[in-house]
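Scrolling down, you'll hit the structures one after another.
Taken together, the values in this text are just the output of simple stated rules run on the coordinates, not laboratory data. Everything numeric in this text was worked out from a predicted model, so none of it was measured. Cβ atoms are built from the backbone, for glycine too; each structure is taken alone.
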Structure I
C-alpha cells in the first residue's frame, strides 16, 4: 500500500480500492453490519464484497466547524490506514469497516483515536469476525 513510486516521493495516501465511498454501500453497511461501540466511535463491520479489506469514514458535523471536522477525518483515515487495514490484511481478513465519529471524538487526541482503532482491529483479528 505504501510503496514508493519510481522516481517520485513515497505515497502515504489511502488507495481508492481500499475506500468505501458509495452511499449505497455505506447505507448497507449501517443496516446490515455488526456494530461495535468505543468511547469515541461507532464501528460497523461486514464481510467485504472484494478480496481485501476496505475502510469508510462518516464524520457528522455535531455542531463543529469544518476545520475540526476535516482534522478529525484526517486523524481517523490515518489511524485506519496505518493500523486497521494492515492488521486485517496480515490476518487474511476481507472486511468492510466503517468508522463513524461520535460527538465525543471531536475532543479526543490522535493517540486516543489510534488506540481505539488498534483495539477494534485486534478484536476483529482475534475473533476472525
Structure II
C-alpha cells in the first residue's frame, strides 16, 4: 500500500519530534525531551498510522493509550503509552508538577522514555509499508 502524502507529513513530524527529543536530552533539558518531544513523537506516529489505515484525519485527541488502542498496539507498548501519558500534563503545567519541571526529570528517566518512544516509532514504521 502506498503511503498517502498526508501520512508522510504526520510521520515526518513524528520523526522530527523524536530527533529533537534526542537533542534536548543531549542538552540535559530532560523535561522537554520527555514531555513534549517524546509524547508528541508518539502521538503523531500513531496518528500517522490511523491516517494511513483509514484515509481519514486522525481524531483530535491527545490520549496516547486511546490512540494506541485504535491502531492495536501490543500490550507492552500500550503500557508504555499509559506511562508516558501523564507527563504531558505534568511537564506542561507547573501546578500539575508542583515544581519547576527541570528539577523533576533526570537523564535516566529521559532515556527510559526515549527508548520506549523509539519502540513505538519502530512499531508504527513496520506498519506503514
Structure III
C-alpha cells in the first residue's frame, strides 16, 4: 500500500510542558504572589540561560482557563519533569504541569535564539 501523502516523511519531536493552575492551590496575599511570580520568572530565565529551556511564555484568551503557560525544553521528558517540579510556583502548589512529546513536520519550526540543535528527528512508524 502506498504511503499516505498527508503523513510527513519525518517529524521533529520536542519536549513540551503545559503549566496549569493547580487544583486546590493555597491562597496567597498579593505580596506573596508577586514574590512567587518573581522567583518563577527568575527560575525560568535561568533555565533559558542554561540552554535547557528553549522558549516559554504565558497563555491568554484560551478556552481552558486553567492553562497558564507553555514551554519547549531541550531535554528528555524525565528531565523536563524534574525541572518543572523544581519551579518555585509548582513547589508552592500554585501551578501544576503536564509533560508530553510534540511531533511536527520536520523543519516546520525554527528557534533562531537557540544556539544548538535540539529535539529529535523521527519517522512515523509504518503500521
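Which structure, out of I, II, III, was Rg/Rh (Cα atoms, Kirkwood Rh) derived from, given a value of 1.05?
On the way: I: 0.96; II: 0.98; III: 1.05.
The structure behind it is III.
With helix-only ellipticity at 222 nm (-39500 (n - 2.57) for each DSSP H run of 4 or more, over all residues; to 500) coming out at -22500, pick the structure among I, II, III it was computed from.
Going label by label, the one that fits is II.
Using relative contact order in percent (Cα under 8 Å, 6 or more apart), single out the structure from I, II, III with the greatest value.
Biggest value here belongs to III.
Another question, if that's okay. Of structures I, II, III, which gives 1.6 when distance in nm of label points 7 Å out along Cα→Cβ at positions 91 and 107 is computed from the coordinates?
Comparing all candidates, it corresponds to II.
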